[in-house]
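Structures incoming, each one as structure tokens.
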Structure 1
Amino acid sequence: MFGFRRRKPVNPPVLDKRDTDLARLARETFDLLIIGGGITGATIARDAALRGLSVALIEKNDFASGTSSRSSKLVHGGLRYLKGRHVRLVRESLRERGVLLKIAPHLVEPAPFFLPVYAGGKDGRLKLRLGLTAYDLLAGFGDIGRHTVLSREKMLEAEPLLRAEGLQGGFRYFDCVVDDGRLTLATVRSAVQQGALALNYVEATGLERDGERVTGVFFRDVIGGGSGNAHARVIVNAAGPWSDRLREMAGVAGILRPSKGVHLVVPRSRLGLTHVIVIPRLDRVFFAVPTGDSVYVGTTDTDFKGDPGAVRIDSADAAYVLDSTNALFSDAQLTTADVVAGWAGVRPLVAKEGTPLPSDVSRDFEIDPGPEGFYTIAGGKLTTSRAMAEALLDRVIAQEGARFDWRPTPCRTGQTPIFGGNVEGFERYAQAAAASLVGSWGIPLETAPRLVRTHGTEHVALLACARRDAALLRPLSDACPVLRAEAVYAAEQEMAMTLGDFMERRTKLMLFDPDHGLDGAEEAARLIGDVLGWSPRERQRQLSLYRDDVAAMTAFAKEPPSVVDPASG
């Protein structure tokens, strides 16, 4: 039985609910217990709950705190994969892009991408045009937009900081940008809405067996310190780059080739972009993506060994990204002094023989059953996560359903909106809702659209906090536009358990605010601490941890230069 300990003589309601959920985790036998709260685990939990299975999901840190919030924040078909003739993967990715636009319109947004063509480049205009034509055809009619050819003059008119020397013209095509962390969170909340149990900061420490079959998981509550064991008919290993650790516990060989990806954030004033720019390189494709007052650029693709939780940007990563960017924006001359933030993540790629570079490894996924009652899913990418979950559950049900007399309904995730996305004609809805926030609630004009796009239809639940205290409609500080109500709502309804959860994943203050939200961090810690029952010492500890995390993003600038090329693997 789960042995919890009280944090205070009387727990805050949020922690009371957590203790109740932990007790349920130890008491019930679930159809499915999923280990890993990234986008893959979240989509499996949502799909299984919608099919009528009983589901538990545990994550040792925060939801999306690993790979799923450290992507390029794009939902795309993968234009570059056509070069490797991965037509099926591109077709599936483009189909799933359309599905996500439909079920999560508040978090997935179409955007124009510019692809410049330079003399001497690896791919000429004809080859690129043929590729983009195939890309449009694979996406199907009625999609978000067809590619167009742009002259050299039109390219420079739209993006004047592009290097003019050797520019022959280019193309405009369409893909999507996404808030990856919030997409994962909304998917988790969708699963909970359908009856799933989901707990962050619960670590799987071992596997329980009945003979040869895996029947449960030993777990530890990272927040409260208690421990227990949970039972399920099937265990799903969706731990991303940590999957091989669980496979080791299960006594089976690893299957991963982890790959490190790095992105750097610079002020938008240094690049001045209005479109997503595809940066052509001989070894891979880079993106420069404008968002608010920032632009982020990346990514690298290098073999990674070690603890995925300890992945960091080093000087070689930074030099490679900056050199790649400066090659396209020659007047920018970016240096490490221009970098204000960044992130590194580890991709859980499935190892394949005959692929010397990580960038050559397919972004397809693999389902590996074994031992009995234990299934691993690895590889894939954020765009195809819903299809990955569907394939995994189809296989689990086919192999285990008769044994447990399951009678699930068919998959409905492609037609069922994700939490906050249940609205037709989202753009019209968003405009009307933002106008109402400004006119009826007094929300600043620059804040209202962000609230609606972040929370979708659920922004009204966030505003309910302000009915208790009108001061919650004020920003965290004069320099930090995020509302105080957002901090309260994150702790009460969105399972934020630390200051970092709020600053990095419930909002993007850590990455894209000019001050990383530090000006409002103390007020955020006070508000979250009031919900979670933090002592004054704990609040200071949370602030100190967050400041350390902010400093760590650019610690590479103090390192000696490295000669390792992060494109080489």
Structure 2
Amino acid sequence: MVGTYAAVLVVCIASLAIGQAAIVLCGVQRWSWLAPAVGLALLCAVCWATVRLPGHGAVSAVVAPLLAVASVAFLWNRLEGGRDALRLGVPVALLALVATALPFIAEGHFGILGTSFNPDMSQHLLAADRLAQGEGSQLLHQGYPLGPHAIAVTLGKGLGVSIVQGFTGLTVAVAVLASLTALTAFRDQPAYLRIPASLVVGLTYMVASYFAQGSFKETMQALFFLAFVLSLREATVNSAWRELPLRFVPAALLAVGSVYTYSFPGLIWLIGALIVWLGLQRAFPMRPILLALGVFAVLAAPEVGRMIDFHSFETFDPNGPGLGNLFGQISPFEALGIWPSGDFRLSPGDGAVPALGYFLGAAYASILLLYGLVLCWRRRETALIAGLAAAALAYAAARIGGTPYTAAKAIEIGAPLATLVIVLPLLRRPVAWLYLAAAAGCSLLVLANAPVGPSSYSPALTGLRSDVGEGPTLVLASRQLLEDEHGVPYITWELRGGRVCIDATDQAGDRPPPGVRFVVAEAAPDQPPFPGLRVKRVVPPYVLWERPAAIHGHSPCPLIAVRQARQARQAPPR
């Protein structure tokens, strides 16, 4: 817990300081709630640029804190409205921390978020571990954006925390920063409206759902998209921004963060929103936009080659693994925030709430969305309209030409904008208060149902895949890991591609199942779990044993894909 929240605190403070310093350099002297997102974007770029230097993260662990300290020193006596910012921001940040603590409170321990929802996190942990060791990884070679992984490595080197704590801390910090960023739209509202509105926008149902499965990249991209749209809004409606030559540079910095977090697909939402927004403007601010594009080009240039490599990543193949961890296409109405299910992948009526509850909630939110759009049009809220239009177009493109997996991500990334369009123009009306209550309840439901996996991680199990091949392999693990920490999906993902059985160590019996060739367990090499085994390889904390003469017969160990499909079908309703 201490390591996790130390990471949260460091990411939040560094993002706030670095982001506000960048905004002040653009000419805005008063505190802006765009600072959290702008700072996180710059943190991604800085950590990724320095984490690969000699020391494998040691340089980034020095540069990032120095940049934060220098930002604080620069802001001293230059920043206006700092006390007001504390008054507005502290309640929102504390409540966001409480909300994001629900998974850990419900499970009774800290660890890897969402293991039984989405075991992909082990692949990210492996990539970060390799990065910290100065070694290559599959994600690195494929051009996968590793800005967040660089932050996790930097936290590990600087604070001495584990990679799990670094990633968990980053994921929690993103939720806090998203809620603070939403204050940009609500800063002039009274506290009893400002606080719940900011929390619901920052932790709307789909964002909470992706938080619950540990999908930090999607929550970061949703934050950058929300902040990008709000930065366009500030450049037109905020008198402190309107005439500044560098007023679009914060938007450019957010686009840089999107590149280092989500590669070129992240720009789809941002470019789409910019194009629609420009089409709605009465005047075309050419020079400020060209200045911002120049800043973006310089800072994003080092990633161009990796973006080119990333275009062939398997997620983009319509004929590839299109479902991912989903059961099918999810409803776009989930983006509207009222979806009373602890698992966003379930169809209406598959959980504890009858299907009618979903349809009524979706209908109510849809009516408010249309009403909010009309009011936004009347008030010339062109940035919000442009953002929502870009999100809708991105979802349509993913639904038609992509996969259910990419379509679901498009829904999540656009969800905060949809919520903002509902809440902002209607905030002082009772219809919005009912919406806030219902949407907050749905988000809290999914957070309370979030599974929390192992608190530690070792790449050793993944490293044994080449030794065991197709197996069949028996993995013995503690009952706590398998039952309390949702370790079964974690282990199956680590050894994917072969036939694997998993049993608790205290239930192993006196011999392995028939047909099993390998046995993996956390034990001393001289203490085999079964007689007749010989040590094949020792990779702490695991020992791999091999049976000298495999017992003939059919193995009961299923292929990983078969096991995962069976678990998905048998997942209990939430």
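Work out which structure the value 12.4 belongs to, where mean projected area of the Cα convex hull in nm², for residues 174-309 alone was derived from one of 1, 2.
Traced to structure 1.
When distance in nm of label points 7 Å out along Cα→Cβ at positions 406 and 470 is calculated for each of the structures 1, 2, which structure yields the highest value?
When distance in nm of label points 7 Å out along Cα→Cβ at positions 406 and 470 is computed for each of 1, 2, structure 1 gives the biggest number.
If helix-only ellipticity at 222 nm (-39500 (n - 2.57) for each DSSP H run of 4 or more, over all residues; to 500) computes to -11500, which of 1, 2 did it come from?
Working through the options, I get structure 1.
Assuming 1.8 is distance in nm of label points 7 Å out along Cα→Cβ at positions 62 and 518 as calculated from a single structure, say which of 1, 2 it is.
Going through each structure in turn, the value belongs to 1.
Any read-out appearing in this document is the output of simple, stated calculations on the displayed coordinates, not a laboratory observation. Owing to the predicted nature of the structure, the values given are computational and were not obtained by experimental measurement. Cβ atoms are built from the backbone, for glycine too; each structure is taken alone.
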